[in-house]
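Each structure below is given as structure tokens.
A short reminder: the numbers here are calculations on the coordinates, not readings from a lab. Quick caveat: nothing in here was measured; it's all calculated off a predicted structure. Cβ atoms are built from the backbone, for glycine too; each structure is taken alone.
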Structure P
Amino acid sequence: MRLIPSRSTKPEGEFFAGGRNSKREKILIQNTPPLHNTNIHSVTVEVGGRPVHFETGKYAKQSHGAVTVRQDDSIVLVTAVSSNQPKPFDFLPLTVEYMDRTAAYGKIPGGFFKREGRANEREILVSRIIDRPIRPLFPKVWRFETQVIATVISYDPSSDTDVLAVCGASAALQVSDIPVSQSAAAVRVVRVEGKYLVNPSAAQLELADLNVVVAGTLDAVCMVEGGGKEVSEAALLDAVDLAHIEIKKICAAIDELRAKVGSPARRPVVKAAEIADDLKVKVKDACLETIQKALRTSGKHERRDALAAAKVAAVAAATEGLADADAEKQGALAANVVEKLIRSEMRRMVIEEGVRLDGRATDEIRPIWTEVGIAPRAHGSAVFTRGETQVFVAAALGVEDDAQRLDYAGAANLVRRWMLTYNFPPYCTGESYGMRGPKRREIGHGALAHRALQAVMPAQESFPYVLRCTADVLESNGSSSMGTVCGSTLALLDAGVPLKAPVAGVAMGLIKEGDEYAVLSDILGDEDHLGDMDFKVAGTTSGITAFQMDTKISGVPREVMVRAMAQARDGRLHILEEMARTISAARPELSPFAPRITTIHIKQDKIRDLIGPGGKVIRGMQEKTGCRITVDDSGRVDVASTDHAAAARCIGMIREITAEAEIGKMYVGVVKRVTDFGAFVEIFPGTEGLVHISQLAKDRVNKVTDVVNEGDEILVRVVDIDKAGKIRLSRKDALDT
């Protein structure tokens, strides 16, 4: 028997292993400290009035960096690993995975397999939230495959794990040998009754009228994601300012943790190939004028083709007379010079001349045209076109059974009554590639558009429909997500949905060179690619409902955000005016193909009568009438049908089943049983009353069957209902009428 030193805390001594009949072996127990105890380091920082604890050196030690982050009982383990050999990519090969574990909040997964499967919507959205603030921190020429994985160990509703995962990702990178430039962190800020709270509980989140996740570094904010109930620009900026105060505290704690670990030797970064000055001059002479002319071409594809021709000419000039091997190397360097020339020239045009790629001013919105009602069988439909971005949206109205049931951490067993699906098919950019389901970008854009409209949805009590919009991008050249917001608003109004107010969105960009900068309204795809910021704002004329900001630089100063938000508001109001030219309010009537929902209320003790044993009664009514019936625990009953006559018939059946006897009222009932002392008459399905023998006729009755028999229909009046609910009926009183 092999003996392994124990780390038990029991006193040193002897004990005998084995049961009563086993061979007795003496084992010496020694007190030994946990393995690698000297490598465990931790720091704690107060965030939102509660401690956040970082620890490293205890778990996942074979990763290049591993940190646990804890606030309250929420714990996230975040690891960072990077390959040892660079890859021949022209992009940063970073992947981020966030994984909820149902066991972390005490639940067994549903489904047949009883295990977590592909990433759900929440996991994808949180992965994106982690990715966006840490990506700009990597060296521009970093080509080592890098993976950050955040695993939720414990989930506490009082502290959501998304912002903890961002902080943990930054900390894991900092304690590794991956050369990120600085630490980053994230917090959630909400406003409840005018008071701002940091990292709120789930209960506080439900009461908030503003909810944003803000990420940044010690220097500036680099990401904002969230929304509100038509909040002002000033309120959002106040939330961002408060968030940055907390972010700086967390970044300082992460830097302290790295100092405790001991700065690991940073692996060398592969430097970009040096380009000779004579090659730069040769390429510039060959294509600068062509690039300048191409950048002033308004059409997306025409501009792309002109720039491609300029690159071909520059490469040809740079490789003229060279052998094949040298030509290939020189050609790659020349192409790199062309890309830098395109970027620098585009940015110079904007900063120095105030001229954009398509000739617009920095605050100018592209031409807009809209159309509604183009899909006759859809409950509502619209096309929104802004420049070369076009989105088709179809709206559908459903009933309670159509609602989406969520099973996420923090949202288990909740129901989503408003849904939006965003699709980005390859043809919208003139490409062809395999369609294998929605990508992370599509999930993220759909969630942003969904959030933008959530604040203006009608209350269930006044409009008891489940709503879904399907957005298909038909053309794309910048800001298709904001086009989806506008198109969805139009489609819902076309469907007759009484939105609290129309919503529009606009994407803003930034070109920053030193201390000079320009904020761009309604950016193009190339401006997004070559610029420094993607800043999306959606809202009504009264305020903001959704907000998203990402940067490619380390952060955005506050004055830039103030300028961008003011310019975005002007653009949003202009777009709303253009949309109102087509439709400004919900249609007064629903589509003839949409279900009509009629709501009635029954007593709670009648719910089981309506449903019947095993749902037999309610299913039977649905089969007979073709209507869809939804019942909730409060006694609310929704009857949905496109056939008015069928709905009326169904409601009559429900009234009959759930009706209650009223004293003094007459009913036609059926004799169900005959006894010596009277007859039991059913006046409603499942509701019987007794007609005493003395109440069967005006004259004396010797025998009940002399007057009525089982199966007879008779007219009776309710004369009394006692405290136990027993009903007394009279045929004699009914004969007087």
Structure Q
Amino acid sequence: MNSTHWIIKYRLTIILLFSGITILSLLLFPKLKINSDLDSYMPKGTDNQQHLRKLDSIFGGSEMILLMFQTEEVLNSSTLKRVQSISEELSDLKGVGRCISAFDAQDISIEDGFMKMVPLLDEIPETEEEFKELKIKISTNKMASRFFDSDFSVASIIVIKESDISDKLLIEEIKSIIQKNPGSEKVLIGGQPFIRYAISGNIKKDIVYLLPIALVLMILVLFFAFREWKGVYLPFLIVIMSMILSFGVMALLGWQISLITILLPIMLIAIANDYGIHMMARYQELVQNNQQKPMVEICQQIYNDLKRPIIITALTTIGGVLGLLTHTMIPAAQLGVLTAIGIAFSLLLSIWFLPALLSYHKPISFNRLNKSSKKSTTNKWLNKFSYLVTNFPKRVIVVSGLIGILGFFGLFLLRVDTNIEGYFLGNSEVSQSIELINNKFGGAQYVSVLFKGDVLSPVFLNRIENYEKELLDDPAVGTVSSPITLIKELSKGFYTKNERGYNQIPATEDEVFQFIEIFTMGGNEEVVEQFIDYNYEYSRMLISLKDGSNSEGKRLLKKLQELMQNEPNLEFIAGTIFTKITLADMVVKGQIKSLILAIFVVFVILSIIFKTYKAGVLSALPLTLAILLLFGIMGFLGIAIDIATALLSSIMIGVGIDYTIHFLWRFKEEIALGNNYKKAANITLTTTGRGIIFNALSVIIGFLALTFSNFAPLRFFGALVVISIATCLLSALILVPSIVIIVKPKFLEKSK
């Protein structure tokens, strides 16, 4: 008894077995978690991550959350009272290391030869004159002016987040406090913890909304393709079961849903139904050719006819997506593994589960099938393609070559950017807060420069002041904060305006020490500890960036390294922006490695299957054209390679090669039956070509759902996949047949 008979004989067992595996996978879903932390996408132990941990251990939590109160004029009683009330409640909140606002700023002066420290906002003014006086005080006090923008339309509160508290818990507590203290001001929250919180929320939204959109689109494509309910629900069922298994494996392995693994269900919706589509297309072809054939025999024949090409296409797709294993970016490698598992399961479901289930149904009425296919738009296009490749093959090759050359020049315009601030679209709360911080408060992304040694030495402090002046002239730098700001402000408590030393760095180290000790004894330890540690061993400079792009981050890092190359007290330079730069380098390396690996795997598999390297070369041509066109378009349109678009090449190769394989397999069969090259191409295009088009359409429509994502990279990813798969499709249906007709490769002439 052959394997086909075994499938039919034990069809109920097969159905129950795969259903049981799916149910067990579904039971693991409660273990799934979301991870929005970009730092965790990289392998642990990078220099920058170690530096950031050291900064946290010396100065406490370094991540800031900024609350911004926006109104026409913030220096009014109601706004200041609201800021004060919220600031006080935030200070008592679990997970808040420090909460700093204008109410923590000191008005420092000298009175009778002694330093006088009075809270700048000890009392909220009531009269217009008092507010004018306050405005002048703030403008001349650098420790206070950082809480207001230059035109006093925005006031801020700085919250230093402790590392052991979750973003979600803290942000939601902060939002609750804001709601409990209502006012007319528009309140925006910013900072890296809030961005991560927003990413986590958008991941959930994408899963909730994109998944149904993609499934509905897939159902519509399947109905358009087959016009019968079996052709819709069987491939649909395979997709759902494959998706459940992949997420079950994710939960089992303890992997988390990230910005990248959002792509998993969309990829499986787009890819996992491909094999079922070819099975159903062959089923309808057999019904049309012989309407009297029993369904059991049809199921046996579609298994016999398609098991080999489907297994080959599945292997090449798996090989393509496993190219993502070369990515150092952890979620990319995880996505490759999970997608490969889902595709492998969909393969088994397509060649075993689908025939077993289909055998219980009756074939579609021949008259109904014939009626639905008479005016098929698909058939009309396939006939046009057939006419084109059989009559003008040389022109097709020349035009394809010109398109490839044009795309090649676009490669030189490609850029890489993993700036997390660019992930948000339109007028969202996150986009508004990012814009406000960058425009009004110098940016929310910080670079820390750590110094070690005699950090109270006037010689050292003067060097720091020179660095500050140099950096403030840089267009990407928003603000520079260091002990200099504090020490110069403290000097106002020791000298009058007309005295030498006022608003200046002291001449001796003892004097600097005295400034800080007196200020600390006044209950201001937390202010000092932002910049100098308790033992006066370490000091740091904080630089905020108005432009957080990778190019500006790299440029600034180079500038800092050159500026401080002879600085004896320099310990290291660190910042979250350098994590993104490291990530960008990983993205580029991963893109190149995954591209090479995917092409190599596909080449080897096809060379083995067709027993000649020429098959691998021929199949690589449409992929090469698609790669050149895709990255050329990205270069010309200024679309950056980011953590999402970096996955394109492996996915495109894994999916796009399927169309060429199905064409070559059927073409070889037609040649074996005695047809010449042109006739074989015509028959292949008008029969198997139908399944190829439906296959590609399902992928394109599936990925189109990503254009509704809340993340800009995923929207671009969805649009670019459509372009790349469409290119692979047209190459398989036009370029490959044209090459085959011209070259007449011998490996296609061997007997069936």
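For the set P, Q, ranking by distance in nm of label points 7 Å out along Cα→Cβ at positions 575 and 719 places P highest. Here mean count of other Cβ atoms within 10 Å over residues 183-190 was derived from just one of the structures P, Q, and that gives 18.6; the source is Q. When distance in nm of label points 7 Å out along Cα→Cβ at positions 71 and 535 is calculated for each of structures P, Q, structure Q gives the greatest result.
Structures P, Q were compared on relative contact order in percent (Cα under 8 Å, 6 or more apart), and the highest value belongs to Q.
For distance in nm of label points 7 Å out along Cα→Cβ at positions 335 and 431, the calculated result is 2.2, so let me know which of P, Q that is. Source structure: Q. Each of P, Q could give helix-only ellipticity at 222 nm (-39500 (n - 2.57) for each DSSP H run of 4 or more, over all residues; to 500), but the derived value -9500 comes from P. Quick check on the output: 49.4 is mean projected area of the Cα convex hull in nm², derived from one of P, Q. Which one produced it? Checking each candidate, the match is P. Could you figure out which one of P, Q the value 1.00 for FRET efficiency 1/(1 + (r/R0)^6) of positions 311 and 527 (r between Cβ atoms, R0 = 41 Å, to 0.05) was computed from? It must be structure P, since only it matches.
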